[in-house]
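S.K.: Quick heads-up: structures coming right below.
Every number here is computed from the coordinates shown, using simple stated rules; none is lab data. Predicted model, so just to flag it, every value in this text is computed and none were measured. Cβ atoms are built from the backbone, for glycine too; each structure is taken alone.
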Structure I
Amino acid sequence: MKLTDHFTLEEMIFSETAERLGIDNSPSTEVLANLRGLTNFLEVVREKIKKPIFVSSGYRCQELNRAIGGSRSSQHMKGLAADIVSRSYGTPAELAEVIVALDLEFDQVILEFGRWVHVSVAENPRHQILTAKHSPAGVVYEPGLVA
């Protein structure tokens, strides 16, 4: 099912972990509506960068989120977040920089471990810009986009 011109429901809910563990990652009606809003945001980004965007993680039901060790308050569980890359555009850091520069209404843009960009949308966006890094104490989130 197409959610927008370039994003499908299938790619927004696909998970190798869910398939391997037999987890039903089907969204509710409310989550489906949220995914439409999220993919509309991604369409704007895609239009601006003029390159395809690959979604590595979109919606995660609670069971899937728990199985992968996701945050208990993850926006992924509401269909409001996606982890993305655009290899044909540039590095994850370059993608994060352009999303921030577009001055769009987003909840979070997080450059995660230099490997992908977490983007989320919300009704009352916090406009957080963060970088996630590994540390001896675990994952730390630094303000801004830090190389």
Structure II
Amino acid sequence: MRAIVQRVSSASVVVKKNIVSSIKSGYLIFLGIYKNDTEDDLIYLINKTSQLRINEDLQGNMNLSILDVKGEILVVSQFTLYANIKKGRRPSFIDAAKPNDANKYYNNYCRALSMLGLNVLTGHFGATMDVHLVNHGPFTIIIDCNNK
């Protein structure tokens, strides 16, 4: 699994000109599922994203997790995170999980974060989406389960 975690002041997903999800302060997470991902990868990513200390405390130090600040999370599925561009000019997506497998992991990831008490919203899996965000910082972290 690969996640792009962006700390945001706000973020929203629009599908066919309709806002389907919108958050205020929290994380926008683009989530890509690899063809060989396992439950261990899922657990690793849940723990890493929920406990990542990238929010400022009262002294301005990055000591607080999304759980500590009670922020919101917007998770957007993005198979293109596994684009392979080594050959030619057109990306190959053979490393991305098949849609049924990816959707299962995507839903399990979102459900697990919700079970931790976080307000988790989603895009529409497999849809063409317009994603709007205000990156606070700016602050962007890449988490790759293959590099743990």
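S.K.: When helix-only ellipticity at 222 nm (-39500 (n - 2.57) for each DSSP H run of 4 or more, over all residues; to 500) is calculated, the result is -9500; to which of the structures I, II does this value belong?
M.R.: Label of the originating structure: I.
S.K.: OK, next. For the read-out Rg and Dmax of the Cα atoms in Å, for residues 17-88 alone, a value of 15.5, 50 was computed from one structure; give its label from I, II.
M.R.: Structure of origin is II.
S.K.: Quick check: 0.7 is what I get for distance in nm of label points 7 Å out along Cα→Cβ at positions 33 and 105, calculated from one of I, II. Which structure matches?
M.R.: Only one of I, II returns 0.7 for distance in nm of label points 7 Å out along Cα→Cβ at positions 33 and 105, namely II.
S.K.: Identify the structure, out of I, II, from whose coordinates Cα Rg over 2.2 N^0.38 Å was calculated to give 0.99.
M.R.: It traces back to I.
S.K.: For relative contact order in percent (Cα under 8 Å, 6 or more apart), which of I, II scores largest?
M.R.: If we compare relative contact order in percent (Cα under 8 Å, 6 or more apart) over I, II, the biggest value is for II.
S.K.: With FRET efficiency 1/(1 + (r/R0)^6) of positions 1 and 57 (r between Cβ atoms, R0 = 35 Å, to 0.05) coming out at 1.00, pick the structure among I, II it was computed from.
M.R.: Derived from the structure labelled I.
S.K.: I have 2.3 for distance in nm of label points 7 Å out along Cα→Cβ at positions 25 and 129, calculated from one of the structures I, II. Which structure is it?
M.R.: Comparing all candidates, it corresponds to II.
S.K.: For mean count of other Cβ atoms within 10 Å over residues 121-128, which of the structures I, II scores highest?
M.R.: II
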